[in-house]
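Multiple structures are listed underneath, in structure tokens.
We did not get these values from a lab; they are worked out from the coordinates using the rules stated. Just so we're clear, the structure is a prediction, and the values are computed from it rather than from any experiment. Cβ atoms are built from the backbone, for glycine too; each structure is taken alone.
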Structure 1
Amino acid sequence: MPLNIEQKKAVVAEVAEVASGALSAIAAEYSGLTVEQMTELRSKARESGVYLRVVKNTLARRAVEETDFACMQEGMIGPLVLAFSQEDPGSAARVIKDFAKDHKQLEVKMISIGGKLLQPSEIETLAKMPTYDQAISMLMAVMKAPVEKLARTINEVPGKLVRTLAAVRDAKEAA
């Protein structure tokens with residue numbers, strides 16, 4: 001059933017709002033996937049905080065016009081599903097990559113992050129990006145390391161003194 005002009009405006013507004021707050025976007029061709037497979041993909045996307053939508057290419061081009069994903073406009077050809085990462089930059093890439101392993105019909109066409117268009121082969125790199133919590137954990141480990149090393153170094157001085165005194169005591173007892 002074709003959309004009327006008001007429905008089209010609503011779709012464009014919804015996708016534009018999501019795109020303006022998204023961290024990364026992936027466009028993948030989904031030809032050959034069944035309805036059940038698309039439903040499975042949508043549920044996995046929802047669980048991961050990814051906005052997934054099949055939109056007509058003309059509407060999608062209008063929706064991403066004023067966003068960081070305007071670089072994707074020229075490549076919007078054919079049946080595409082758009083995935084926008086809402087929480088961390090790699091979430092959409094992880095969902096699409098994992099789903100494409102089992103379903104060869106899902107083929108990544110475009111990847112965009114920070115206003116730059118990446119090659120579809122770079123999905124692996126984007127998928128390996130840490131989540132927010134993982135990045136904070138890594139940062140805290142880096143910040144904590146010098147303090148731990150200083151504490152161990154300071155603690156080593158009395159420890160060495162105790163070992164030296166014990167060695168002197170043992171030497172005197174043996175003599």
Structure 2
Amino acid sequence: MRPFLFALLGSSALIAGCGLMGPGNGPMARATLEATRGNTAAGTVSFQAKDDGVLMQVSVSGLKPNQEHGFHIHEKGDCSSGDGMSTGGHFNPTGKPHGPQDSDHHAGDLPALKADASGQVKLQVMVRGVGIGSGVGNIVGRGLIVHAMPDDFKTQPTGNSGARIACGVIVAQP
């Protein structure tokens with residue numbers, strides 16, 4: 001595809017997607033991801049409650065190019081340890097098994113992040129089993145982790161996705 005056409009199509013998709021996040025919808029939250037010690041991954045993640053789940057928009061850079069990375073909401077909103085371990089385990093208030101979004105899964109199980117050739121990810125996806133500001137699946141105040149390796153969505157309880165390379169805390173937005 002020619003570069004100008006790709007840019008045009010990308011801009012159209014971005015403009016169309018912008019209408020999904022905004023006033024008149026449910027509560028919003030945001031996390032700023034910062035690299036853990038010795039890593040370079042960083043970015044932002046926005047969440048907005050919708051009738052059929054929570055719309056998540058992800059923008060992350062500094063990942064290993066062309067690799068998939070595990071991505072999870074963790075129990076504690078604490079990135080103070082430098083390695084992301086202070087966030088605890090996956091957020092799992094209902095005791096579900098670890099798995100992908102289209103099956104029974106932890107509230108903290110998010111779709112994988114697939115980095116492009118420059119180590120960046122831009123993703124917009126609806127997630128299920130979580131909420132913003134209330135309820136058992138409330139993600140506000142929780143940790144958000146990007147892992148070094150792909151999530152196998154089988155190994156219990158974590159998906160065997162390796163080290164924690166970026167950490168953020170999910171904060172409610174006005």
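Work out which structure the value 1.7 belongs to, where distance in nm of label points 7 Å out along Cα→Cβ at positions 59 and 139 was derived from one of 1, 2.
Corresponding structure: 2.
Out of 1, 2, which structure matches 3.6 when mean projected area of the Cα convex hull in nm², for residues 43-90 alone is calculated?
That value comes from structure 1.
Kindly point out which one of 1, 2 the value 101, 33, 25 was derived from, the read-out being Cα extents along the principal axes in Å.
Derived from 1, not from the others.
Which structure, out of 1, 2, was helix-only ellipticity at 222 nm (-39500 (n - 2.57) for each DSSP H run of 4 or more, over all residues; to 500) calculated from, if the result is -18500?
The read-out was computed on structure 1.
For FRET efficiency 1/(1 + (r/R0)^6) of positions 147 and 163 (r between Cβ atoms, R0 = 30 Å, to 0.05), find whichever of 1, 2 sits highest and give me its label.
Across 1, 2, FRET efficiency 1/(1 + (r/R0)^6) of positions 147 and 163 (r between Cβ atoms, R0 = 30 Å, to 0.05) peaks for 2.
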